[in-house]
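Chemist: Please go over the structures that come below.
Rule-based calculations on the coordinates, nothing more; no lab input. Predicted model only: the values in this text are computed from it and were never measured. Cβ atoms are built from the backbone, for glycine too; each structure is taken alone.
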Structure I
């Protein structure tokens, strides 16, 4: 299955996606990492759709191998969201969405301003840029997690209840 995390920078999305993927042994794809690698290889190439296209291609490969894939990206643009759905459909697997928000504006700002880049050369967006981002909440069957209302552990417990270990992180052939 494909589990796509979406949300504004500083919402707690990467913290949850990375830890969920680690606990489940899933393939973890972070758009920021791919975009920064593209920028290092060819300055200017990592902006826009390039990182999403690369991540979606790698996701498709791993889904066809039977692995659970966790994708971590803002996913603000409809094209990005549609791309993930197309990848899952092409691999004949379900696409599940997790929208991470930080419902406390002051806490969101504090987090955004306190963050430090964990990818060499990556520049994190300033709070004013995050505030100005166009964001449309996801529609349909979406698991919404508010990182201001629940702890990381509580949100991880919710994720693991929704997608039990037997269904996440293992090749399909390993599921009995």
Structure II
């Protein structure tokens, strides 16, 4: 197995953990949102505003499949990637899926600091962010729970590296 896909709620740390894991494995990290930006020439918030979420999700699925042609990669997916276009089944069939189940109070803090970068949270206060995260988890949780590994901590550590390394070596 030479692909790892990190899934989870917005602000769970998928991009950061992708870099962290890739460095330890000697692999390449791919931030899916950044790959989408390179592919389209537009940022994720721009795509949401100009094209809408449905078309963004089409582009996201296409770019996911393109980056998946690489070997020895750790992909930090967008918060919704797992829930659209059969992406979770696609990722699970091609690599190790890891659900970063980050504490929700930390997610609220992170989102509140970066609302302008997160189209689903524009204009929301902390209480509304918490409510939105609850709604998102209710609709996407079924996809996240299909991951082969669930990480119930807010930060990566050597235990995560050990577990991932064991599973990709199988």
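Chemist: Between structures I, II, where is distance in nm of label points 7 Å out along Cα→Cβ at positions 9 and 41 highest?
Modeler: Largest one: structure II.
Chemist: Ranked by percent of Cα pairs over 29 Å apart, which of I, II sits at the highest value?
Modeler: The structure with the largest value is I.
Chemist: Another question, if that's okay. For distance in nm of label points 7 Å out along Cα→Cβ at positions 25 and 73, which structure out of I, II has the highest calculated value?
Modeler: If we compare distance in nm of label points 7 Å out along Cα→Cβ at positions 25 and 73 over I, II, the biggest value is for I.
Chemist: Another one. Which structure, out of I, II, was helix-only ellipticity at 222 nm (-39500 (n - 2.57) for each DSSP H run of 4 or more, over all residues; to 500) calculated from, if the result is -17500?
Modeler: Answer for the origin of the read-out: II.
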